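**Q** Before anything else, here is the set of structures, which you'll find just below.
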Structure I
Amino acid sequence: MKWALYERLQAATAAGVSVALITRLRDGEQSLFDGEGWQGALEVSEAERAAVRRMLVADKSGMLAGSQELFVRSYARAPRLIVVGAAHISQFLAPMAALAGFEVTVIDPRRAFASAERFPGVKLVEAWPDEALEQLKLDATSAVVTLTHDPKLDDPALIAALASPAFYIGALGSTRTHAKRVARLTDAGLGDKAVRIHAPVGLDLGGRAPREIAVSILAEVIQVRYRGE
């Protein structure tokens with residue numbers, strides 16, 4: 001490995017950023033990929049980049065599917081679930097996701113909602129979602145779910161998430177509510193990116209209670225992590 005690439009790999013892992021090292025076996029040429037940016041001399045196709053990204057998100061290492069000479073070594077941090085809105089669903093989703101191996105953060109500027117009493121042992125950020133997400137530095141192993149039902153909180157979070165390489169973005173609300181949300185995002189110039197949002201959020205398991213919705217959300221996040229969009 002070239003020294004400059006090694007330094008970039010060390011810096012990324014030290015900063016807690018998930019990256020994949022791709023090596024072409026026939027000549028040892030290498031590049032680093034963080035789910036968005038590509039660093040190094042090795043050039044691959046867009047389809048191969050997408051395949052590398054799926055491996056990074058799932059924290060898998062090995063030969064790249066369909067290739068006889070590209071080896072991927074993933075250096076992925078634990079997957080993160082960032083929940084925007086300290087709602088009733090969040091109270092069930094946060095501990096469930098933690099048990100599933102996610103690092104969970106709940107963001108809500110409303111202190112009456114984001115309290116240690118309601119979320120024992122959960123990392124809470126009492127800030128506006130866009131500011132909080134900027135500080136958290138979303139990467140390819142991050143998932144973002146908005147649950148406030150308030151455009152003043154959900155929309156800035158979605159805009160920030162859509163600008164990131166987060167592997168999953170979900171938003172609570174009916175199909176009609178989401179149509180209005182897409183219209184607002186289109187006005188903000190993000191209509192083409194809004195297709196990344198999973199809404200209504202979660203797999204359609206049939207449940208309607210907060211704990212059941214939490215199960216459906218976590219199930220969809222895990223499904224997307226391992227099977228892609």
Structure II
Amino acid sequence: MRHAWMCAALCTFAFLTAAAQELPAQTATGIPLDAPWKVTVYQLARSKFVHPAWGWQHSERNYRVALSLAQADGMTVDRDVLFAAAFLHDMAAFVPCADAHLEHGDCAAQESGAVLREAGFPMKKFPAVAAAERGHMYYRDPGATPEAIVLHDADSLDFLGEIGAARMLSLTGEKAPSFAPAVKTLRSFVRDIPPRLVTQAAKRIGAQRAAALQRFLDALDVQTFDGKAM
């Protein structure tokens with residue numbers, strides 16, 4: 001069964017957290033783990049969602065940036081929904097879909113319900129989680145729910161600036177003949193992502209990060225002799 005390993009992991013984490021004298025109070029960056037299901041999902045992410053570009057650290061950044069965007073734009077978000085969506089939106093990178101052609105956000109919306117139900121998530125909130133997962137990529141329309149809008153913008157911002165460069169270059173790997181394809185992708189992000197941001201706060205941050213990324217790419221061109229030695 002496709003999710004057998006994940007269900008086993010969830011059961012193990014549930015046992016360990018129940019037996020523990022004291023539950024973790026927060027994530028690595030200070031996000032409150034104020035419900036047992038959050039502890040379970042977070043421990044699952046930390047142990048299984050390990051990747052330099054879209055692992056658990058990306059989820060931490062997405063949650064925190066999304067929350068700051070909501071606060072800056074005066075939007076009220078359900079933090080349970082935002083937490084679940086932030087930490088499971090890229091799960092298809094680690095648990096492949098049965099349908100290989102399914103977009104990874106759609107896959108998360110289809111598959112994450114079982115994970116959250118097993119963890120004890122309040123499932124009446126799951127439709128909002130699924131909506132946020134479906135709309136999280138910059139090329140998607142996030143729709144009208146506040147959690148989907150801010151997750152979409154936070155995820156988009158993580159492709160820009162220094163963090164965007166670090167993420168894309170991390171995908172190159174030591175066996176790649178060149179990092180030129182990653183640079184080409186980064187140039188497309190500078191062009192394509194800022195116009196798709198929704199919140200006013202993200203638009204401001206996006207302009208700053210796009211400019212920073214452009215400066216990096218311009219300097220890289222100079223240092224690689226107009227990209228000829230990249």
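Just so you know, all these numbers are worked out from the coordinates, no wet-lab data involved. Please read all numbers here as calculations on a predicted model, not as lab measurements. Cβ atoms are built from the backbone, for glycine too; each structure is taken alone.
**Q** Tell me which structure, out of I, II, gives 0.95 once FRET efficiency 1/(1 + (r/R0)^6) of positions 49 and 153 (r between Cβ atoms, R0 = 35 Å, to 0.05) is calculated. Don't skip to the end; give the middle numbers.
**A** Numbers: I: 0.60; II: 0.95.
Computed on structure II.
**Q** Computing volume of the Cα convex hull per residue in Å³, for residues 65-104 alone gives 84 for which of I, II?
**A** Numbers: I: 100; II: 84.
It was calculated from structure II.
**Q** Ranked on distance in nm of label points 7 Å out along Cα→Cβ at positions 33 and 209, which label among I, II comes first with the largest value?
**A** Numbers: I: 4.3; II: 2.6.
Largest value of distance in nm of label points 7 Å out along Cα→Cβ at positions 33 and 209: I.
**Q** I, II: which one has helix-only ellipticity at 222 nm (-39500 (n - 2.57) for each DSSP H run of 4 or more, over all residues; to 500), as calculated, at -12000? Present the calculation step by step, with values, prior to reporting the outcome.
**A** Values: I: -12000; II: -19500.
Source structure: I.
**Q** If you work out mean count of other Cβ atoms within 10 Å over residues 81-88 for I, II, which one comes out largest?
**A** Values: I: 24.5; II: 28.2.
Max of mean count of other Cβ atoms within 10 Å over residues 81-88: II.
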